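Got some structures for you, see below.
Values in this text are rule-based calculations from the coordinates and carry no lab data. These numbers come from a predicted model, not from an experiment. Cβ atoms are built from the backbone, for glycine too; each structure is taken alone.
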Structure 1
Amino acid sequence: MNGRQIMSAKEFQHIVRIAGTDLDGTLKLNYALSNINGIGIQLANVMVRKASISPDTRVGFLTEIDIERLEEIVTNPARNGIPGWMLNRAKDMDTGKDLHLIGADLTLRIKTDIEEMKDVKSWRGYRHAYGLRVRGQHTKTTGRSGKAMGVKKKDLIRRGAAATPGAT
């Protein structure tokens with residue numbers, strides 16, 4: 001049966017809760033884990049390999065033991081052998097340790113970081129405060145929401161025709 005578990009339809013769970021997030025039971029494990037805020041496809045692949053579960057398994061067919069093992073790896077990836085460069089908070093400002101935040105913790109930490117940058121009046125904080133691009137993008141022609149922009153071509157053509165009466 002090429003490594004797949006055979007389970008009856010009554011054991012299928014349509015919604016599985018892992019790390020405080022409801023996951024669709026019909027999705028494959030890698031893609032379902034990437035729906036958790038703070039976990040991308042690459043990290044999900046590594047987590048599934050560390051849990052020694054087949055990546056082709058649908059989330060709804062996971063056993064309670066598999067779910068607990070995944071929950072442990074998702075909440076403490078550094079302790080379960082995932083390298084530090086894959087974590088989303090390397091050398092945390094407060095603790096100095098490599099952390100990996102997920103869900104609401106990640107959202108809250110990003111907001112507090114932005115507020116801290118604003119309070120310190122760093123350049124990134126200034127850009128955040130004024131709603132400008134932060135990561136060095138060009139802003140001469142892009143990101144012009146809410147302002148009248150562009151060249152009024154018809155007016156320029158009329159002005160040009162009025163300035164040179166003999167030209168056709």
Structure 2
Amino acid sequence: MGGLTLLLYQRTLHPELFRILASEQVTRRAYEADIWLVEGGHVISLTAGKNTLTEVIVTKSEPMTDRGLLLSTPCRGEKYHEDTYGNIRYMISTQEEQMTQTLYDAMKHEISSYAAKRELMSAEIPAKQETGGSLSVLDIERRSHELLVQSFHLFDENQMVIKTQAIIEVIKTA
């Protein structure tokens with residue numbers, strides 16, 4: 001299994017494209033957002049006025065669809081991306097780290113406890129014959145004009161930990 005891929009779309013995506021494990025809707029005066037924890041990653045879709053921006057972080061390397069695709073980049077090493085699409089400013093930093101089994105187990109336990117204590121959106125997938133287990137956690141801050149989402153995706157198979165931090169901000173027009 002490779003790492004995760006970041007895909008950015010200028011439209012919403014159909015839920016049928018994913019296996020959704022947990023979801024939440026956020027409605028503010030400035031925007032509406034759908035947040036999905038999906039198998040192997042997450043999807044955040046934010047709409048402000050006529051503009052929509054969807055962040056998809058998944059294990060698939062091929063885009064599910066090319067329609068409205070703005071960006072497709074692997075989350076390898078440390079990455080930072082910033083751009084503005086209409087009235088939506090988007091910033092993301094991703095960090096991928098492969099750990100020793102001992103460090104990985106400790107990190108997984110720590111993130112799992114943190115998620116339980118703070119009642120964060122999380123999903124643990126048990127190991128199957130063909131794939132190892134995984135843990136995904138989303139820490140969401142819902143502000144009036146911006147959405148802050150910190151994600152942790154842990155994969156048992158290769159002791160891989162991928163952390164992302166995104167800020168999706170609605171630009172106030174004068």
Structure 3
Amino acid sequence: MAELGSSIIGVLSDTHDQVHHLVRVIDFFNRARVQMVIHCGDWVSPFTLVHYKKLQAPLYGVFGNNDGDRFRHVLYAQKLGLSITYEDQILVVSRWGKNMVVYHGDYLEIVTALIKCRDYDAVLYGHTHVPKVERADGVLAVNPGTLIDVTTNEIQGASIAVYDVAAHEARIIWLKDI
């Protein structure tokens with residue numbers, strides 16, 4: 001795979017211990033030479049963190065509603081020597097001239113408010129498992145979906161997203177295609 005670009009961010013969410021897909025996603029992000037990876041929450045069990053040791057980009061993330069033992073996540077990441085920038089619910093990242101906010105998405109009213117406030121160039125969120133890229137008044141809203149193959153009739157397939165910060169565009173990538 002060719003390098004995607006120098007200002008590309010890999011975005012994932014709702015990994016829910018799907019290690020078989022997580023390993024493939026990390027390999028894809030490495031081959032694409034993404035410059036940063038953002039996890040929008042619901043990592044779930046700390047044991048999955050060992051797989052991020054192979055990731056060749058800085059990792060940022062928030063916790064979701066299924067990340068019960070947040071203390072163990074942080075402790076295990078430290079034990080593994082992982083450099084993960086964690087925030088509990090809201091993470092603001094400024095890079096390449098863009099301000100991005102990361103929120104798990106538990107409350108869609110908050111997602112909508114983050115978009116409408118126009119303080120951010122991009123709003124990255126998860127929770128619904130529905131992959132989506134939308135634009136409203138110049139604000140890019142990205143939900144990468146989930147690594148779970150099937151959660152409802154509406155959600156058929158695991159997915160991630162890539163955000164090209166320079167072009168201010170994002171796209172969904174289905175795991176069946178990588």
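For the set 1, 2, 3, ranking by distance in nm of label points 7 Å out along Cα→Cβ at positions 64 and 144 places 1 highest.
Each of 1, 2, 3 could give helix-only ellipticity at 222 nm (-39500 (n - 2.57) for each DSSP H run of 4 or more, over all residues; to 500), but the derived value -3500 comes from 2.
Match the computed value 0.35 of FRET efficiency 1/(1 + (r/R0)^6) of positions 16 and 136 (r between Cβ atoms, R0 = 25 Å, to 0.05) to one of the structures 1, 2, 3, and report its label.
3
Thinking of 1, 2, 3, which structure, once P(r) over Cα pairs in 10 Å bins from 0, in percent is computed, gives back 10, 40, 36, 12, 2, 0?
Checking each candidate, the match is 2.
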